[in-house]
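Some structures are shown below for you to check.
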Structure I
Amino acid sequence: MIGTEFLPGQGLGNRLFCYVTARAAAARAGAAFCTAGWEHMNADFLALDPGVQVEDPKALHRYDEADRRLYLKTCAHDMVHGCFVADADPGVITVEDNTLLYGNLQAEAYFAPYRKELSEWLRVREEYESDEFTRDDLCIINVRGGEYAGEDALFLPQRYYVRAMRHMQRLYGPLRFMVVTDDEETAGKLLPGIPAHHFSPAKDYVTLKNARYLILSNSSFGIFPAMTSEVVRKVIAPKYWARYNVSDGYWSSPQNIYSGFDYLGRDGKLCSGEQCRAELAAYVYPETEPWEAQDPEVARVRRKERRRVLYKKALRKVRRIFR
């Protein structure tokens, strides 16, 4: 058997990547597919096959995906914990029988031979399907707020979405826009005047999956809806993914470069997944080492981050007063 264990605290997008990668690994090896911790999957709107349900994960071998990180001064987190820059781990693809997979597990290489099967593996149950927002003149924007909103290195700025919207209108005419988000308040401040909705995990997922045009955030939640869509015409995502704001050429992570997506950089240009791969191949990674959590330089960066957050809050307050 080959499978994975679902853990408390994982987001839906993370759980689905673990599911798909493990199922693909089992199919590739001709082994039975299995899962542990199925009670944590919490995606009843999808007709998922749990495979053989494992009661004792420790009874199987454990394989942890290779983890590569850069320790940079982009933020205190990256200095101490490192910025995740791992690409596909060949060991995941060649994993042996009687193994559970653990890790990020989001590389397209893990499930590429089974991309046609994804729509069936992740099939939305009929009672949850909806084409309410499938319109030729409507583009859906996915904004990730929540804990992302307080992280300058991670949270996508307004200009990313505005530039992506302009690209969509240049390509497809005078489109309307609607936001699907986990954080309506943050989305409303980020893109004022654009309707923002957080329906339910099921309806949010289906709305993304059935959109004609998609502007994604750097959240794993929107990836499989885009990949399994039968109607989408264009998908725009942030170049460098979780480090769109600060990268000088590295990706956090390269696992999030997917064929069929266009990636928008800070220079305002769109690149295909293949172009992004070619650029990354020429990137020279610096040699870095982690800082200690109590290092004075880490404390200095934390203070700088707090000042930026306070400044942004004050600026938003002033804008509301004089609006």
Structure II
Amino acid sequence: MKISRSLKIAVAFSAAALALTGLSAPASHAAAKKTVIVLGGGDAFFAIVKNGVKAASGPALQAGVSVKYVGLKNYDNVGPDMVKLIRTAVSQKPDALALPNWVSSAQNPEIKKAIAAGIPVFLYNAGQEQLEATGAKAYIGTNEYQAGITLGKYLASKGAKHGLCINTSPGSANIKQRCDGMAEGMKSGGGKGETLELPATKFGDATAISNAVKGALTTDATIDAVFTIASVDTDAANAGIEAAKSKAQLGSWDVSPNILERIRDGKSTAAVDQLGWLQGYQVVNYAFTWVAFGMLPGTTEFLTGPSLVTKENAAVIIGAAKSGQR
């Protein structure tokens, strides 16, 4: 069969492109000789993180490094459960370990043990302030307190005077930082903020969160802004506001198609997006390039946020939220 000149050119171009990107057939099936284990959560936000981890796993495999993700089933007992995950991961002797540092009092000793055993550790999502204390290689994520301030200030700029942060993960340092930051942001705008803590078992519990928000707004009519610490809690908080027949603004941490559509339509005020996909992608990049090549970027802190989502830009990112990158 005669092959056209254009087809020959196309085949040659494809082969050259594969060579340049390192995606040649033999390389893409090369056996991984080293392993990176990524620990995390199991909620909707971490589904986005996992998408980022998966996207970076391809380049890692080209370098001979396989990537494994292990997530918590729930957040009922975060500190002890993360300790168990770390110990299990260390027992598998990975070449690097990546994890959020949610409860430093419980996790720091285990992180130090892993490093002492020769396993480099990369923090992501939470634990920026623990980078030096643990000896971890890098932190990838947002500055939780500053991000809380950003959202608090924005709510205050829209007229809110009394904000309420619904904390469904008490004991997690990064969540406290979010609520404390929101209060500071509200204060700087002439208002005030406070926190309502619910048991960790209520994280993502729509009925409990909706009732708690309704009860708080009904009891104290001065509350004119509600702040949720995770996208999984936000729809329920919105339902609570509606049930209380309140005009309170709603600010959320993280995004979802529902959250973005409400912001776009003026039914919610704003959200802080910490870019979970980028967190997952970059922590794998940091870890595998260190494992494979002994390379680290010039900065040990890669900040993925805060990115403030408002009515002005919500519509732009709805597509990415639906396809799993936002």
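For this structure, a couple of remarks:
- Answer label among I, II for the case where distance in nm of label points 7 Å out along Cα→Cβ at positions 172 and 260, calculated from the coordinates, equals 2.2: II
- At a computed -9500 (helix-only ellipticity at 222 nm (-39500 (n - 2.57) for each DSSP H run of 4 or more, over all residues; to 500)), which of I, II: I
- At a computed 30, 59, 11, 0 (P(r) over Cα pairs in 20 Å bins from 0, in percent), which of I, II: I
All of the numbers you see were taken from the coordinates with simple rules; none came from a lab. This one's a predicted model, so the numbers in the text were calculated from it and none came from an experiment. Cβ atoms are built from the backbone, for glycine too; each structure is taken alone.
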